[in-house]
Structure I
Amino acid sequence: MSKGLIQFIIEEQRAAAPGATGDFTGLLSDIVVACKRIAHDVNKGALIGVLGSAGSENVQGETQKKLDIITNEIFIESTVWGGHLAAMASEEMDDIYKIPAQYPKGKYLVVFDPLDGSSNIDVNISVGTIFSILRAPEGVEDPTADDFLQPGVTQVCGGYVLYGPATMMVITTGHGVNGFTLDGDIGEFMLSHPNMTIPEDTLEFAINASNERFWEAPIQRYVDECVKGKTGPRGINFNMRWVASMVAEVHRILVRGGVFMYPKDTKDPTKAGKLRLLYEANPMSFIVEQAGGVSSTGYERIMDIKPSGLHQRVPVILGSKNEVNRIISYHKEA
């Protein structure tokens, strides 16, 4: 019989940390509720009037969709009251969100992207939620933004929820990667993809090819070799994919292998990359590495980076081990 997500986590904690207090399980349970609520609104879409632009911009200067704002509020409402969090931070908010005085505080911090790939929502393509759980520094009762600036290796949990043909939650706590599918009949995420692993080799890559003229030479070299296929230096044919939703891209890689690239480019010289380190790159890197893959900027391991700001951006190259290592080698040669 398939296990539910919370049962799975409790049993995992009993084995790994017999003295656990249950705070982490409680927090994850609150996040599960948030994602079920988000799944409902994403699924209803135009029927409840949540599609389209909100007419505002987030801290990164990106146009917000109505659902960006709605899902951000849902995530906060579902987790703020439980007594498990010291503070939280979102891609959609300028600064951290402090737990109001009427609620007890806990020992964890959570960072999240409430609706990754929201540019796809109006055309009914898969979107997702990404989250990362960190420990609040010992003895800190009123965290500041600096307390969130922890390298990815310190994460307690990384996870995402994919709102696609089925709603799935994929998580790691550092003991491998497991996927859970939401059973709408009983309202539970049930274990459906145990011990997910990424094949070391792949013939599939994902990148926004419209940015080719802005890429650095190592990325141009790699993609050119893939595109040339059997007639090129690799002597094999590759397929290219691009969904413009990081959750969908990473999920495909977890299921059948591949490489996802949002590399450093010269399109906007003021930005080191497109994707946010805390909200996107770190939790996805944690998942990918735990599944046997590799995640890098091309120059360094993403999870080793010491963040310099809440909304710091980084280049991201992740996926099947042998192909990502090849791309890293091209950067070293350059």
Structure II
Amino acid sequence: MSRFNQKIVVNLGDRSYPVYVGEQLVRDLAQHIPSDVGKVAIVTQESVGILPELEIPSAVVYMGSGEHAKSLDTIAMLCSRFASMGMNRRDMVVAIGGGVVSDTAGFAAASFHRGIRYGTVATTLLSQVDAAIGGKTGVNLPEGKNLVGAFWQPSFVICDISSLDSLPQREYLCGLGEMAKYAFLGAEGLEKLPLVEQVAMCVNIKAQFVEDDEREGDKRALLNYGHTLAHAIEALGFEDSRLDFRHGEAVAIGLIFAAKLAHRMGRISSQRVLDHYRVVESYGLPSRLPVKVEPDLVIGVMSKDKKSFGTLTFVLDSPSGVEVVRDIDVDLVREVLVEFMDGLSG
């Protein structure tokens, strides 16, 4: 049986790059590094355990794990290591890991010497279907997730499905949370395909959004369906250990909340809300918060979201598909939050 191997090009003019989806692709990493690169800094985590051999000079730089590692302190550490290696604009950063690694290493690459090249070997399902593609890099602040960053497109992305074999179950579920989002962005029947083809379909959809809206105007913002509440949950989780959610788990909860809010606003039917439950629960993902959180605390964090533009902004479903909706009434959001946390229907 031949290996499934697909090359998907993100067409952005002189910033275009390939995304390779398949199996046993890591071993081909060296051939994707441009011939004029003098040295490579491999940014990864000790838990990843993937260190391809390169013939050109290279050094491994380990960063911490978890969302707390996505920090300005880590950026300072990485850039200091790049400087000690004598790296310049002809050199390259290669991120090997999940979204935490690609987001952080990509921002470090965008910042060092005001921008050097980087590539990504995505080793988690979440990074393969979403985080590693599109050039959004950044880190967190105590006030919120991904508040500091840059658009900096990679030179290549490698999605090696083989690297998922040893992925912990919870990390795998995290990726499924982003896959669930794609079910409402044109990936009908996604769950019926083999995993490698599911990843390729998600990459294709993400590439189309990025091509149409590289720097996240309203169209690319649709990729954040379910993310407004999700980012608030993650930000509050920095201080509240009860909110121990991975990104995809938080997105799944955010999808359900967005559906309930859309229903309350008369945008979708109750059956469409049930469709959201069906998709989320078919992936074995959480569909509600297990604990109550002060609604105004959640609203305060959501209002600071970088896509809010000073108002409560959500991506919400409608008969014609998901749309960005701004200036949503705070009292309405509070009411739906209270009902959502109480587990009420509707």
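With helix-only ellipticity at 222 nm (-39500 (n - 2.57) for each DSSP H run of 4 or more, over all residues; to 500) coming out at -11500, pick the structure among I, II it was computed from. The partial results should precede the final answer.
Values: I: -9000; II: -11500.
Label of the originating structure: II.
So distance in nm of label points 7 Å out along Cα→Cβ at positions 30 and 230, computed for just one structure, reads 5.7; which one of I, II is that?
Numbers: I: 5.7; II: 3.7.
Only one of I, II returns 5.7 for distance in nm of label points 7 Å out along Cα→Cβ at positions 30 and 230, namely I.
Just so you know, all these numbers are worked out from the coordinates, no wet-lab data involved. Just so it is clear, the model here is predicted, and its values are computed rather than measured. Cβ atoms are built from the backbone, for glycine too; each structure is taken alone.
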